[in-house]
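Presented below are the structures under discussion, each in the form of structure tokens.
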Structure 1
Amino acid sequence: MISIEQNIDKKLIPILEQVSDPEIPVLSIMDMGVVRSAVIINNIVKVEITPTYSGCPAMDVIGDDIKHALKNAGYDSEIELILSPAWTTDWITPRGRKALQDYGIAPPLEPEVDKAVLLEGKKIVTCTNCGSQNTRLVSQFGSTACKAQFQCEDCQEPFDYFKCLK
């Protein structure tokens, strides 16, 4: 995994960890790695966030949720969208990857493995229900643009796979 360059005031972390990703509510925006910077300047929190992809419809909701959480903690805030460098699935924290798995979404694999799964039909994605790798791609497009739909051939359960984005 590559590291994300972050500048986050430590006293803001517990507040930002309470803000959920609206599309995957078991993940905080900190677990997703979308918060690039959060600093307090003259009692105003300036937060920089990076969308998981450039057209992500959740960013307005995330911005509003951040402002609300910070307001409840006594801070005014300004939110800025940062597009470069682009977000990558490498920025999902280990805790976030586990939360995805526990929620029923297979976490992203490495880029070459991801391509083998999505383009060559390799049976590498682990079923979030039974743990089998005897899974098959149903559709490259799942419930959101960042996910693909899979089905386990052992337990027959469908599940999402979070595509690798780099």
Structure 2
Amino acid sequence: MSEQNIDAAEINELYKRLDREAEAGGYHLNPDEEFTKGLVRSLIVNERRYGYWACPCRLASGEKVHDLDIICPCDYRDPDLDDYGACYCALYVSEAIKKGERPPDSIPERRPPPGKRSAAPAAATAATPTLSLPVWRCKVCGYLCAREHPPETCPVCKVKRDRFEHFMGPVA
């Protein structure tokens, strides 16, 4: 299927899914439905183009390992929501913005320039010798779990396993 063959039903289905998941996780989609569905369409385009939901407002490299930080929901969503009331692309907004109690702010880019990005997930700086299992951290929401390998899907924000980093303890 080409990028032009995205029908309204496909966009609506993903929009509803994202809205359900966002609300269940304590997040809110932008209340401007037309704008938000445009972002949803762009996520579908990027998934077809790259095989993953690269942020629609950032330039993806096409190499997943280099774009892990900008796969939606990106690593910058929560700090942007805290500081500005919306994420960089404004797919996710604060409750105050959703209710119209506050206008959205301009959101500066948090993503480091290409030369300053880490090529691989950061490892823990110090291991605690008493841990029998490695601790994994979701880079999107901060969820921590102690197990041999990270979960397939984060139980909090629903991102995939590749969005976890080794946080501390023995390496699996």
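Please treat every number below as a calculation from the coordinates, not as lab data. These numbers come from a predicted model, not from an experiment. Cβ atoms are built from the backbone, for glycine too; each structure is taken alone.
Assorted remarks:
- Comparison of 1, 2 - label where Rg/Rh (Cα atoms, Kirkwood Rh) is highest: 1
- Structures 1, 2, by mean projected area of the Cα convex hull in nm², for residues 24-63 alone: label with the highest value: 2
- When helix-only ellipticity at 222 nm (-39500 (n - 2.57) for each DSSP H run of 4 or more, over all residues; to 500) is computed for each of 1, 2, the one that comes out at -7000 is 1.
- If distance in nm of label points 7 Å out along Cα→Cβ at positions 32 and 80 is computed and equals 1.4, the structure in 1, 2: 2
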